[in-house]
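Several structures are given next for inspection.
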Structure P
Amino acid sequence: MQGVTTTTGASDLESVARALTAAFEASDWAAMAALYEPDGEILSAGRPRIAGRATIEALLRQFPPVHLRKSRNALTDVQQSGDLGWVLFDVATREVAKPGEAPVERLSRVALLCRRRDGRWHIWRDVDGPSPDPQRMRELLDGDPGGA
């Protein structure tokens, strides 16, 4: 994948981000929550800490279904040291506007801090904040190949 720094052996860690994205794109909230450790957490800028798979799944169920949103992501970095690793990617989501309202747009940088247990990677902490390059993320949403 162009523009992604991957250390030797981290490709299986990259698969966590791909599985998370696939579950999000399918609105499969249970599959998405299952990627987290039982004590996993989501830490989002300006929002309360979300802890535990059941609470994470309840949060995810608040997202609109796939037919009411458009999303794109760009993987930027995958690193691992032993059984610890991280995946960094940018996520852009635009929800279909409700009548009389503007569409809701989320442009974020996400850091998945992962641990490998029993041979499988799980998300331990999911930390997100504003995208450092919102224009590039809007271009991805709008289908501009120059933005990828």
Structure Q
Amino acid sequence: MGTTPQDDPRVGVFQVEPQPHPAPQPRSTSQLLSDLGSDLGNLVRGEIALARAEVQEGLTKMATGAVEIVGAMFLAFVALIILLEALVAALAVWMPAWLAALIVGGTIALVALFMAYRGQANLRKASLLPRRAARHTQADVEMAKEHI
């Protein structure tokens, strides 16, 4: 009696018989150069596509992070207001409420003024111009001119 497919231990196993490879045909130099250019173009296009995908993924993560940070800043601002109101209420136990609000508000205004002053000073020092890179590039150009 013959074996059924259920009894055959090779069922479900992918078996491939080795096939002899045909001998490669000699190709001309122009064909090889043409294939090289084509392959190089495909490689460059693939690398550009990969770079785009990576940049897109990075931008998506950055946007998500930025939204989360803005949300956290908003909640921190709300919490600060609530805590300042609690401070005014606590001080109002020992002094008139208007005076407690004036002291807390004035203190916060002074802190804000100090922070604005420091921020303005730091912005004056900052520059978006790549001055060091420009100097290095200029030096490289001068050195290249000397060697030519």
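Determine which structure produced the value -27000 for helix-only ellipticity at 222 nm (-39500 (n - 2.57) for each DSSP H run of 4 or more, over all residues; to 500), calculated from the coordinates; the candidates are P, Q. So the calculation was done on Q. Structures P, Q were compared on mean count of other Cβ atoms within 10 Å over residues 32-39, and the highest value belongs to P. Tell me which of P, Q gives 0.20 when you compute FRET efficiency 1/(1 + (r/R0)^6) of positions 104 and 136 (r between Cβ atoms, R0 = 41 Å, to 0.05). Going label by label, the one that fits is Q.
Structures P, Q were shown, and distance in nm of label points 7 Å out along Cα→Cβ at positions 72 and 128 at 1.7 was computed from P.
Name the one structure among P, Q that distance in nm of label points 7 Å out along Cα→Cβ at positions 24 and 48 of 2.8 was derived from. Label of the originating structure: Q. Taking Cα Rg over 2.2 N^0.38 Å as the criterion, the largest value within structures P, Q is that of Q.
Values quoted throughout were computed directly from the atomic coordinates according to the rules given, and no laboratory measurement underlies them. Here the structure is a predicted model, which is why all the values come from computation and not from measurement. Cβ atoms are built from the backbone, for glycine too; each structure is taken alone.
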